[in-house]
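Multiple structures are listed underneath, in structure tokens.
Here, each number is a calculation from the coordinates, and none is a lab measurement. Predicted model only: the values in this text are computed from it and were never measured. Cβ atoms are built from the backbone, for glycine too; each structure is taken alone.
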Structure 1
């Protein structure tokens, strides 16, 4: 079995948006579980939330407050995917509650010349979002276009920033890993596995696990900030 990539746990600082032509500063967060207003969110060009913005999707009011929070942030572009806690977003009526960001559910979009594809699928959690089996999961991830620059998923790929539990077991999805190897995006961002927050680099792709929650779903980390150069397709983490 291929060895897992270990996490690199650091916190970000107050950072301004990029002023370099062709460079996008991307602020990444996830697993905020209704505590988004406790965060000091760095400024950037893009804001990405990798899912689990609610805690068990208890109320529309929680989602409306998250949407208002997104609206108040200064980032020019905002992209959000649901996570396994946001399970009601399998229903179209819930998706309408997010109006302050582009919401992706197993689909792609191009923003400022950056090709983005996002999915809420989570390993071993096939209750919603179009997957009821491993075969469905593989079929959905096989649709990621070859020229994608940035992939957003809630769960990690197998073996990369996906270790959790007392047995230090890999929790990531092998079908997602196969898609990453095929597409070779410059950047892949995700969350879900709270214990593996951090960044890693493998075969030309930079991986970010931006799960901010710790024990008891309490937020103990800060958003991760990277810069993406569109011309060179290179990614650099901002300290």
Structure 2
């Protein structure tokens, strides 16, 4: 999956010009015609920024009416909002415009994408997404991916939890929530600190839906803020579990 971040003024004509250029480049590298989806929060945002000047008034009107616009490559450009985008966009290139945390978590939930191009609402609006995926950043040298979880025991515990829960529903099922609660309490008891923002990004990157990742982060924050260590009395086999995460077995 191609992931590209364009950290320039989202209201400028240049932002759309670069986003469209990257979409064209991804299309060319795919060897086939991929459709492009422009995602904004609302339809009225189509009249903002450089869309009208770069695409033309007729194209903007067509997109606002839910009609496709033919591109020179032979593919089509469509528009969607967070309410209408759906869940599956097979072999599509998504341009997320005026993007911020909520939009980018919704984008990460989408299935089938060939590429994501992000134009953030403000320069810092895509910081969590960028830390999560280490995308190509326009105008900067590509950086190597960095680990979101520095503590190997915490990562081992989260990997174990990820293998056990139903990732499509996250912590909605009481059994899965209980399992997450036990894992996090064991880590808290053993004095492991968890950065909940990085943990949420780690969860999304490892297959959790954004709702489940947010629930996990809230639970970790709650347990992390306990004034005293949690009791292990009712947690079955916690010592063996911790030993496995710690690499003792």
Structure 3
């Protein structure tokens, strides 16, 4: 569960927000993370800040740090949902492929990628189809404006690539349960499988799926940019 306590920009309220989350204890290392991320969190609440402008994933700060350390110019990335993360990955990885359901948003990100001078990004736009009632629940979206859409083709975008093709696979777009089912076998040995907003109850099937693989799990709960609540980004590492 995420914290519902509104943050007021005060460091003490900021720390108290973490304490109200069930199941999350405030260990010494967590206190240190809260303190050191406070300034960047506060700056991200500026009206001028955005993931695309900041070239940043919309994940928790500790998960962003993990990925920053993990990535290098030999690694490849596949992500569901493009945006600031695309710019972040393109700067650090050899090749980045994004699956995006919104053509207008993909065009905007493509413009930003071009202006940044990154030539290693490819976006595959796969729009959803009408949900005629036959769409599996794993391919549906909880977004109010998208509940009549089916994202099966979008979720299956990654199936065009061989197993173990990507060093990082990010599930941060629509129909995440369906995406995860098709994406998990595409993670290379020693690669990372990333699920943002992983504390949400409806992503429990993804956690169950990954249990069967026995990969090392890192749960990065805490502050992240642009939000006044704490949430979780979970990363599983395929150690072979």
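Out of 1, 2, 3, which one gives -10000 for helix-only ellipticity at 222 nm (-39500 (n - 2.57) for each DSSP H run of 4 or more, over all residues; to 500) as computed from the coordinates? The value was obtained from structure 3. Supply the structure label, taken from 1, 2, 3, corresponding to distance in nm of label points 7 Å out along Cα→Cβ at positions 76 and 132 with the calculated value 3.5. Corresponding structure: 3. Consider the structures 1, 2, 3: one of them gives 15.1 for mean projected area of the Cα convex hull in nm² as calculated from the coordinates. Say which. The structure behind it is 2.
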